[in-house]
Structure I
Amino acid sequence: MRLITAKYPGRCQECGQPISKGDQIFWQRGYAAHAQCNASFDSEMAEQNEAARERRLMDSEYAIGMARAQHIRDTAALFGEDAAVAEELAWELRDPSY
């Protein structure tokens, strides 16, 4: 979102009042609001951005866990259950959060 000078008239999506040419507004595709009306939108955007960041983090942690589980299954299939247990223990020693 950018703070710009309005080139065209419009309507503020926060307060519903007209936006005049020359007003300072926050703009992004599909959204325009007076600079002074934008505080609530900023906090909503910050919450949405934080939630998206947490989702990406959890998705990557989930993917790592799934890859490790598949590796253990493959190790068990190729070398037997004892080798898979040894591999899992080695991971735990290298990465205590595992």
Structure II
Amino acid sequence: MDKGIKTVGTSVKQTTQTGESLKTITEAVNTISDINTQVANTIEEQSIMAEDINQNVVSIDNLARQSDEASTNIAAANEQLQQLADNLSTLIHQFKID
């Protein structure tokens, strides 16, 4: 009988320890799950930021192309203006004032 009581006591103690171990394991799994969620959220935020940066780079590229085109147009207009000024100067020199 004493042996049976001792065995039951040992079983109760082991069951309690097993329950505590399972509780510790559950808490660790929950902590890992929370960390995984935080990492996933951070990765999502970084992905959104990377897309924003990509869109900004594309916008900058478009603006640079437009600026280059505008500069080319200004240079061409400046050349035409210089030709008109030269032509006007030639015409003015043809007139003589007495």
Structure III
Amino acid sequence: MGRNDGVTPMLFAAHNGQVAVIEALLRAGEMVDKVDGRIGFTPLMSAAEMGHDVAVSMLLATGADVEYTTDDGRTALKLATRLPMNEDGHKRTVALLRRDLIR
């Protein structure tokens, strides 16, 4: 996994659920698991935290590491479940991450 000292375009797109931008960045060769040096998140973690299930699905399909853990123990699944799951996006996100973990 690569590290970056700031917010990468991929992390920004994942955080905002911008699926078309994620797809374009992946086609351009952007690393799916580049870690943000400021907060230690991967794009998958950022999308999961925000409940962007379509972005999570795309990142998982392109090989994002669902088991990546930050230095302080956070994972994409922990981030997706830390907020009340009253939104369908978070529920679908949790289901996607759990399904990927058992593969």
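Can you say which of I, II, III returns 5.8 when mean projected area of the Cα convex hull in nm² is computed?
The correct label is III.
Comparing distance in nm of label points 7 Å out along Cα→Cβ at positions 30 and 70 across I, II, III, which structure shows the greatest value?
II
For helix-only ellipticity at 222 nm (-39500 (n - 2.57) for each DSSP H run of 4 or more, over all residues; to 500), the calculated result is -20000, so let me know which of I, II, III that is.
Structure I accounts for this read-out.
Any read-out appearing in this document is the output of simple, stated calculations on the displayed coordinates, not a laboratory observation. The shown structure was predicted, so the numbers you read here are calculated from the model rather than taken from an experiment. Cβ atoms are built from the backbone, for glycine too; each structure is taken alone.
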